[in-house]
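Take a look at the structures listed below.
Please treat every number below as a calculation from the coordinates, not as lab data. Source: prediction; values computed, not measured. Cβ atoms are built from the backbone, for glycine too; each structure is taken alone.
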Structure I
Amino acid sequence: MPLSNQHVESQVICEVSLLSNDTHYEVLARKYRPQSFSELAGQEHVSRTLQNAIDSGRVAHAFLFTGARGVGKTSTARIMAKTLNCERGVTHEPCNVCPQCIEITKGTSTDVFEIDGASNNGVDDVRDLRDNIKYLPSHSRYRIIIIDEVHMLSTNAFNALLKTLEEPPEHVKFIFATTEPHKLPVTILSRCQRFDFKRVTVAKIIARLREIAEKESVVITDTSLTLIARKGDGSMRDSLTAFDQVLAFCGNSVSDEDVGALLGTIDRRLLADISAAVFEGDTQRVLAGVKQVDLVGYNMRQFCQELIEHFRNLLVIRSVKKPEEILDLTAAELDELHKQSLHISALDIQRRLTLLIKAESEMAYASFPRLIVEMALLKAALLAPLVPIQELIEKIKALETASVHTPSLPWEASRAVSAPVSQHVESHAPTARTAPSEPASAAPPSGSAGGHADWGRFVAFVNEKDRQLGSVLEHGSPLKQENGLIEIGFPAGSYYLTAAQDADFISDVQKLAADFAGGSTIIKIKSIETGFTDAPLSLAEKKKSDAEQRLVELKQEVENHPVVKEAERVFGCTVTDVREF
């Protein structure tokens, strides 16, 4: 009996349906999507907080999940929805076998709305949503609204959502997810509990990829898994997508070379070899390494950035005690970097890192990126080693004391502590005026401002209290210093004599002298003629005389130094000026 057209058509449809089911492939990112908090890798701080909130019955009405792409924001939102609506009760882990959990996993639940904020960003969409959430859930505990990329909503849409978000019905929970939380209005942020998702570390991505590889019966090395994990750049979803691409290319047996060629990544062994050549000064190996990178067709700026990261890792290892707490590297990579940095100082790494950073910034506008990389690496390889200053000083001292003992360099001479004024003036060369000699046993009266040393201390005391008064007293000579009396002389016709004869000046100095001596003190101002030999030197004159004497001594010391004499003999020159800094 011939088949009817309807029967033939239904048979063809069934065969096509069976064929499509046989050839259907679910990508790894969807197949191994976390279905419980325990499967959520790298976000333990979020999982623990949400589980504690569920166990204690402190579940907020609105959550905001923020973080980079592919770190588990939407997956966590679905897990949260399952824990709240699971038929076995509100629990910190969903059962994933009841109808409610299965519907949420498949995205077919009528009580869990997952909305894309980019395509439903209008005020009308939010109004429709606001009208729908008034009704009780059909067969669940809660109506759960998940809005992905919520920052894409318009300003009017946010405003329409504000009141509902602040006072939602008891049967409604909001979960927002975004990669750019700074674009959300503060009014929205203040109404949500915010959870910041971290970038997943390389070690945790590798562990997850290894687990999936065993389930899929894939033979792959840790080196290849590390390359795939780094390609993901902290995103678990991107890493799984890259892993899917590798499996499509290599099958169930994956080689390191195929992974590097497919993903376009630089083998870290090549980076280590180029950096080792730089520190050894081997320019041939440096340029050969750059050529190898160029032959692969790798982007030169990306290569420079990976070199910068490699040198930065070396610098961190040489600078801190626990680099594993700072660097996102595997144990094997840390061991390799430790071995390479054993004989390199942090300063040498820093100098070369500076050259690479400068080169990377120049490559943005360069027509010859390879040349810029080569020039930077050649400069880094040919850098002259720096010798510490202390080591140079020690070598100079060793050379000076090698043959005969010679005086120390002038700038290394110790500065002698100034003696009391009365003694220091006697050792100077004759000047226009000299201090009158006093018996050695004559000591200034206790509690007075007598004596040259006491005069200096008194002027210093006045300087601390009033700098203007002290600057005048520095040009005065202490003619008489007794209990209750200080007689000060100033050159006739000078500005300082006029200033000192002012009644306010004398009154202020007398008050300070009383504080200094501990009793009432009279201040007398006298005029002294130029060339008056009985008057002692003022502090300003003493300072000038000391400076001139010190300069004379320094000049004699420099002229008599063997190094200077040898320089005069070789170059036929003479010392014309000596300055002290």
Structure II
Amino acid sequence: MEPVTEKKALQGGEFLIRSTDASDVFIPEEFTEEQKMIAQTCSDFLNQEVYPCLDRIDAQEPGLMQAILDKAGQLGLLGISVPEKYGGFGKDFTTSMIATEYFGAGHSFTVAYAAHTGIGTLPVLFYGNDVQKQKYLPKLTTGEWKAAYCLTEPGSGSDANSGKTRAVLSPDGKHWIINGQKMWITNGGFADVFTVFAKVDDDENLSAFIVEKDYPGITLNPEEHKMGIKGSSTRQIFFNDCKVPVENMLSERQNGFKIAVNILNLGRIKLAGAAIGACKRVADLSVKYANERQQFGRPISKYGAIQYKIAEQAIRIYACESAMYRCSQNIEDATHALVASGMDAQKAKLKGVEQFAVEAAILKVYGSEVLDYVVDEGVQIYGGMGYSADAPMDRAYRDARINRIFEGTNEINRMLTVDMMLKRALKGELDLTGPAQAVAAEMLQIPDVTNNSDEPFAEEKKIISSFKKAVLLVAGSAVQKLMMQLAKEQEILMNIADMLIDLYIGESLQLRVEKLSTIKGQDAVSVYMDMLRVWLNDAAERIHKSGKDAICSFSTGDEQRMLWMGLKRFTKVPPLNVKESRRRIAAKVISENKYCF
């Protein structure tokens, strides 16, 4: 599988079959001064306006969340990606991701902020006509009006297009009459504007409508009692002959499902960004406590078992952050290319995100699961105090859990990852067949176990290349053997998805460390090399396990043995003293007394 020689932008999903130059990726160490300033503003905002009143937020003190959002609006933080003509800052996608990350540590406020600026505002920004944008965006940008998104129903969660809410044109043709029920509506208790999805008559697909809270026929259930994010307003909303002006249909009839899918793509990568912000705060708290807590005459940060946890928190956070900003810049670059080709700017933004929907799904899964790991180990580092509601891990642990359900469950996103890759291959947008056949042919050759290159990162690049071959071997064999039945074999799909996730995150981490070495020098990135090598060592085991489970699910006999041999070849890594590597990583974090990468 030779790398493509022509210099062209990487397309969504192509990470599996093409190599990437480290010089072509964006890394957080390259933030501009303006981006750093926005990040600091978000961090200061949490310290001043959110953290001092977390208990009051969780108690849903009347008017408090709205007041905090108002203050964010006054600083322009609700309109970072909204064009200046509508009162926003008009910043690029990567900058909006930075704000998402730094606000990610805000617990329930994070959810309210993300719902308002993301699924609440973006449907109007991306799909609204000029009149709709002029009417709604300035008020949403300042926070004068708050937004919510009404898609989920009691009988339609992951299968959103099966919703039963209906819209019928009034006899005079001036209103859509909406009837139905929506649930799990974030910001539902105080939103002024709702994006509501409903089917017109017997249409196959949803349509979308902009609905104001004062329209007749809207009633709300009481606030839901939730495991976590208790300060986030979550309600059921009922529409009983709700009259919506005909001019408030968003986009075209039956375009609602497309709107929902594209907004979810955005939401997935944004969720990963928020998860990283939350992870960093928990990692900070974890190491500070480990340095303060004395047992047997010394801080618990001196003990290897605690150092393992601190190091592993850092490795997973840094790896996820690497992939998240790589993908963010890919989306931004794809958007610029589409605009340069003549596409409308807003359409280009959507198309850019759609192009990297596979990566967005990967990041949603990995980001939410990294956060779960980090908070779980945070509780463990705190020990008994971790279980106390008077310590910060209680709230962090409970609030983290929703992220594996938000924006489509992780199971759905795993299956979507593979499904989208295969559909792109069938459309001719992604050549998986050629590389898969090349891997099958390589299986018949004697493996080359030498590595004579003195080039930096040669060993790591070889490992990443082998991981790609492992994925192509398993996925290609599964497709060939099961054909259309593969879609029904969810366990195999999730095995392949896990292999893809480890591949994408691992390559992103390798590219970041390599680029960082060109900026700081090889000697200055030794601890980052430790993170990379530990991550690849552990990923090899995970990829082997996922691949083996899949192979055993669809093959037997000689075919199975042949696939096993290939998988073992492609997941072989050199021996590594992971204990010493993790200790060096932990030592850096412990000495800085914070997450410092």
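Upon calculation of helix-only ellipticity at 222 nm (-39500 (n - 2.57) for each DSSP H run of 4 or more, over all residues; to 500) from the atomic coordinates, which of the structures I, II produces -18500? Matching structure: II. Could you tell me which structure in I, II was used to calculate relative contact order in percent (Cα under 8 Å, 6 or more apart) as 9? That value comes from structure I. Given a computed value of 22.5 for mean count of other Cβ atoms within 10 Å over residues 80-87, which structure among I, II does it belong to? Only one of I, II returns 22.5 for mean count of other Cβ atoms within 10 Å over residues 80-87, namely I.
In this comparison of I, II, the computed figure 0.25 for FRET efficiency 1/(1 + (r/R0)^6) of positions 32 and 208 (r between Cβ atoms, R0 = 30 Å, to 0.05) is attributed to II.
Calculating distance in nm of label points 7 Å out along Cα→Cβ at positions 488 and 512 for structures I, II picks out II as the one with the greatest value. Using the calculated result 70 for volume of the Cα convex hull per residue in Å³, for residues 328-383 alone, pick out the matching structure from I, II. Going through each structure in turn, the value belongs to II. For which of I, II does volume of the Cα convex hull per residue in Å³, calculated from the coordinates, equal 159? Derived from II, not from the others. Computing distance in nm of label points 7 Å out along Cα→Cβ at positions 144 and 544 gives 6.3 for which of I, II? Comparing all candidates, it corresponds to II.
Set I, II, criterion mean count of other Cβ atoms within 10 Å over residues 96-103: the highest-scoring structure is II.
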